[in-house]
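Pasting the structures here.
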Structure P
Amino acid sequence: MRNRIVAGNWKMNNNAQQTQQLIDGLKAHQPYKEGVEVIIAPTYVNLQAAVVATNGSGIVVSAQNMHQADAGAYTGEISADMLKNIGINTVIIGHSERRAYFGETDDLLASKVAKALAEGMRVIFCFGEELSDREAGNHFNLVTQQLSDGLNGVEESQLTDIVLAYEPVWAIGTGVTASPEQAQEMHEHIRSHIAEHFSDTAAAAMMILYGGSVKPGNAAEIFGKPDVDGGLIGGASLKADDFAAIINA
């Protein structure tokens, strides 16, 4: 039986006080449903404070991104060592906004994944198709390519440190959600890809999250599908009541 994860990607939102208030709100809703791991990803400047604020709560703090180099002249970037030094051991890599707005390619993302795994970090690897890809019937091929390229060089033994997050770009922040059937169809395809390229055992153990306009009202139906193991939540994770309801779904 796979574990469940509900992760909140807070993106470029919340100053220090707002971050503390949101964490306090989430802690006030505890205990959450048994067997669900809760992850939050505040902005860089609030990561260390979030680690302190969540201490003893069981809530895991993740970074939203990291650089693939150890150190050097990379102005504005953050290394794996810097994250680990403040208690961060999970990182989101490949979010569609990083791909679209900052030009992060599959090859670059593969190097970030490799670096994070080499540093003993857990990776939440994101991928998903644009609306044009789905309308053209190319969504399965595109997702397969993103997985193949992004996980290039990853060994099966390292898959225990990877969580996959399927995010159809057309459903992120738009209010449009993939139907539970569409989510299940793609998650089943993803699991089949893992089985083909690694093993049936690896595929059965792989946690695959859905992200894209998940709300308290639709979370239970989406999470109820057999190949959906939780969610990577954007806007709804910025409200403690909504995020708690999604966790408990």
Structure Q
Amino acid sequence: MCLLIVAHEVHHQYRLVVAANRDEFHDRPADAADFWSDMPAILGGRDRQGMGTWLAVNRRGAFAAITNVRMPGEVAAPRSRGLIISDYLNDFRSPSEFVGDLARSGHDYNGFNVIASAPDELSWYSNFVEEQKTLSPGVYGLSNHLLDTPWPKVRRLKHAFDKLERLSGSDLVDALFDALVSEQTAPDPELPETGLDLAYERILSPIFINGEHYGTRCSSIVLLDYDGRLSFRERRFGPARRLIGECDFEFDIETDET
């Protein structure tokens, strides 16, 4: 997962709005979003190499996503970062409790950010700076640095949501998917310095990365309304932005009363 925005308790209809792109090598095997056979409460895509995920929800309305952060000198860590998401969604800890516990084992993973929510709480943690926060209502952007680092594509996606926040239902979903396929590149002076050469920074600067071997593999929209109805939509892409599949899920979240 390389780019997402999360709108927490600011939309007139939805408690949670997520719009996200996952960027990865096209030949890395992954499953389309679905409920997992071995953890049936979890809904999301699945990385077949590490057996974790980049973004998922569960039947109780919890959500989590992860992005990687390049850390100088890092070597292969003992555990896949994608397993952090299933650890959270298969548990009953609050987001703040979970990231607090995760902070004590952050050294077990290569550099990452995780953002996790329950219907009434949103938390973020990064082992890159060993920092954690419980987040107030607002719109947050995350790519491959820290929360709300103002990379051009983070700013553009947040700005797109600001223009769409009065929409709802299919109008909002369609507009968010449209925003997620923007291939606008950033001017060279605005490009981040992540240790890559300038030509590669240009390739990675759009919201949607259109590459033959590496690029945006899927776009995801998550909406949770104030009545407890959750919607999860995914579109999957191959090289040259070729649409290779999509799926939609809707369900009422489970509560202690159900």
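Rank structures P, Q by mean count of other Cβ atoms within 10 Å over residues 180-187 and report only the one at the top, that is, the highest.
Going through P, Q one by one, mean count of other Cβ atoms within 10 Å over residues 180-187 peaks for structure P.
On distance in nm of label points 7 Å out along Cα→Cβ at positions 4 and 36, which of the structures labelled P, Q is highest?
Once distance in nm of label points 7 Å out along Cα→Cβ at positions 4 and 36 is tallied for P, Q, the winner is Q.
Comparing Cα Rg over 2.2 N^0.38 Å, for residues 108-219 alone across structures P, Q, which is largest?
The maximum falls on structure Q.
Of the structures labelled P, Q, which one yields -12000 when helix-only ellipticity at 222 nm (-39500 (n - 2.57) for each DSSP H run of 4 or more, over all residues; to 500) is computed from its coordinates? Display every interim value, and only then the final one.
Values: P: -12000; Q: -5500.
Traced to structure P.
Say we calculate mean count of other Cβ atoms within 10 Å over residues 92-99 for every structure; which of P, Q gives the highest result?
P
Given a computed value of 54, 42, 34 for Cα extents along the principal axes in Å, which structure among P, Q does it belong to?
Q
Coordinate-derived values only; no laboratory data. Quick caveat, the model's predicted, so the values are computed rather than measured. Cβ atoms are built from the backbone, for glycine too; each structure is taken alone.
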